[in-house]
Structures are given as C-alpha cells and as structure tokens.
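Engineer: Pasting the structures in now, so scroll down.
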Structure P
Amino acid sequence: MTVAPVTLEGHGVRLEPIEERHREGLRAAADDPAVWEFTPVDGRGGPLRAWLDVWLDRAIASGDLVLAVRRLEDDALVGSTRFLNVEPAHRRLEIGGTWYGADARGTTVNAACKLILLTQAFEVLDALRVELKCDARNVRSRRAIARLGATEEGVLRRHMILGDGWVRDTVYFSVLEDEWPRVRAGLEARVRR
C-alpha cells in the first residue's frame, strides 16, 4: 500500500496534493475561528503559514498525502484533508486533518471528499481498515463522522496537546473493508441530493 501524490475528483470537488500555490486560497478559507477550535496547531490569529509548513514538511517526511479541497462549482479552495498514518504491513491508514471553511460546512463537500478518499483507500490501495478521529469535545465532527457510517470505537484519554495548551481526549472511529459497500451506498445517496 503506497500512498502516492494523486489528484482525485468527483461529486463536485477536486482533491489536489497541497502545494505553495494553494497557500492564499487556503488562508482565505481558514479565516474562521471555528476551523482552529479543536486542532493541534493554533491557527487563530492568522499563522496559517505555520500550519501549511508543518503539514507540507510532514507530508514529505512521513508519506502523508495532504490535499487541498477545491469546490468545482466556483473553483474555490474550501479546506484540506489528508491520508496519514499509513501502515502498509497492516493495510490500514487514517483519513484526517480535515477542515473546511464556513461556506463549505454543512454542504455535501465533506461527504463527497470522504466518498472519494474511502474509494481510493478500499478500491485502489486495498485497505482493510480506515481510521478517523476527532477531539471528544467536537460534537460537530463526531456527528459528521458517524453520519459517514463509521463505527465509534472508543476514546484515547489525554491523547494530544492542542495549540492552546488543552490536553484533548480523542475519539476513534473506523470503517472496515466489509463495511465499505454499506458506507459507500450511504455516501453516494448523500452526494446525489
């Protein structure tokens, strides 16, 4: 299982490997305190440059595939997501680091992105398991992950220190290979609405 840089498109979005040319569009999308509320990087006050640098460096060093999310209807950059924690020997990976600007939240953008990423994971990369996680306090993200059809597995207590110093509990979810057909059908129905 090798996660190579690839552009993925469908259902009204295009996921592009993040590059310097995305910086200004992502800066505009991230100009929203809600984006940074539960993240390990403190982006409030505008240091999106630091966030991009951290994730670009991490992508190069670790094999993460960091993606800019472009909404096709208006060609706007609306957020970011990534494949990370890729474990080829165990055929598992994580989808995470996902955030969207205010005008993309509550739309079909997240369902479209997850449909594309899960399709890539299960049907191209041959994953057995895809993990997703979020801050236990982040009710919006927990609901969104559950709506995808992922199974909540449990909480890692005092798992991560956030940019503001808060020590967060992290909720883990997963989708397994044999659950993928059901999850795919649910996501396809959501993006057709």
Structure Q
Amino acid sequence: MNTAQPVRNAEDLYRFKEYYRVTCPNKRNYLLVVMGLNTALRISDILKLQWDDVYDFGRQRYKEHLSITEQKTDKNSLIFMNHNVREALMEYRQSLAEQGRVIEAGDFLFENSREKEHPISRIQAFRIIKKVAEACQLDGVISCHSLRKTFGYHAWQQGIKPALLMNIYNHSSFQVTVRYLGIEQDDRDNIFRDIDL
C-alpha cells in the first residue's frame, strides 16, 4: 500500500520541521511545512492561499484565523493560526522585504517564481516535502498529505478528543479517522505496555 504516513516520532518531526529553517534555509518552504503541520489543510487549499487570507493590509497585522472554503469538500472552515504559523509568516514576509519585494493582497503565499500570478504546483510542493523527508531519512511514504495526517496523529497523541478530530477532517466515523491517522499496532501496544494495574 502506498498511503501517505504521518511523521510519528517527535525527534523526526522536529528535524523535519526545522530542515528549511536551519539545515537548508528557505523561508517559503519552511512556511509550507509549518502551515501544513499546523492547519491540517490539504495541500490544494494551502497552495491557493493569498497574502490577504493571512494578513490584514488595512490594520497592518496578521489575522488570527484563516477563513477558507475547502476545495475538496466545498465546506467553509475557520482555522486558528497558532504562533508557529504566524512566526513563519513573519519570517517569510521579512525575507521578501529584504529582497526588495513589495507584497500585495492578491499575491500567492507560495507563488511560482516563473509565473507570479500562479502558486507553485502540487508537484513542486511534493518535491519540497520529499526532499526534507529524504534528508531526514524518514521511513514510510511521506508526501504533502503527511503534513495533514501528522497534525491529527500528534493531536490524538496529546489527548485531543476523537470527535474534534473527526470534525476537523470531516470524517463520518471514528474508524475512518483512526485509519486516516495511521494509528498502528505499535500505538496500541504502547497503551497496553503503559497500563500497570
């Protein structure tokens, strides 16, 4: 089976997240990884984001929430942008300013360097994620969808209620969510190992 897997191990996740920030600096790619990990959005929804989705140009400040209509489900979502997302946005915007770039409201966050009126392609996003997965020597199938799954997997590990995750992912049952998050026998074994009755 060639299904995208979440990044389960906390150390691997840290190295994965920091790759484009420290190891191979690229503020745009770092933002892509951080947004994927912290918003649980599909890559198609992330790539279509424009600056006015995340930044209030009138008030000159970053918005607290993303308000989008998800492409696949056509459902409206209001997603809180946590400090990781806002810091990555600030770092990226600062790097663009240092390059002399003037950002306009309708500019894509992840604009194509050759065609500014378009975002990078899904294939390019896949290459960005694949490169960091290979550099971090992660096992399993790691793709753009792994970012979305990693969010849910770690939320589940931190005790987030299954009903909330089902709602975030728009799943019809908990079994679908469990399968989606890649909860494996090792996770089940750890529960039995940690129970000491």
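Engineer: Suppose you compute helix-only ellipticity at 222 nm (-39500 (n - 2.57) for each DSSP H run of 4 or more, over all residues; to 500) for every structure in P, Q: which one lands on -15000?
Structural biologist: Values: P: -9000; Q: -15000.
The correct label is Q.
Engineer: Could I ask something else about it? To test your reading of the models, identify which of P, Q gives 0.96 for Cα Rg over 2.2 N^0.38 Å when calculated.
Structural biologist: P
Engineer: Among the shown structures P, Q, from which was the value 21 of relative contact order in percent (Cα under 8 Å, 6 or more apart) calculated?
Structural biologist: It was calculated from structure P.
Engineer: For which of P, Q does FRET efficiency 1/(1 + (r/R0)^6) of positions 24 and 152 (r between Cβ atoms, R0 = 41 Å, to 0.05), calculated from the coordinates, equal 0.95?
Structural biologist: Q
Engineer: Given a value of 1.00 for FRET efficiency 1/(1 + (r/R0)^6) of positions 8 and 96 (r between Cβ atoms, R0 = 30 Å, to 0.05), point me to the structure among P, Q it was derived from.
Structural biologist: Values: P: 1.00; Q: 0.35.
Considering all the candidates, the number was obtained from P.
Engineer: P, Q: which one has distance in nm of label points 7 Å out along Cα→Cβ at positions 120 and 144, as calculated, at 1.7?
Structural biologist: Computed on structure P.
Bear in mind that the values in this text are calculations on the coordinates, not laboratory data. Remember, predicted model here, so these are calculated numbers, not experimental data. Cβ atoms are built from the backbone, for glycine too; each structure is taken alone.
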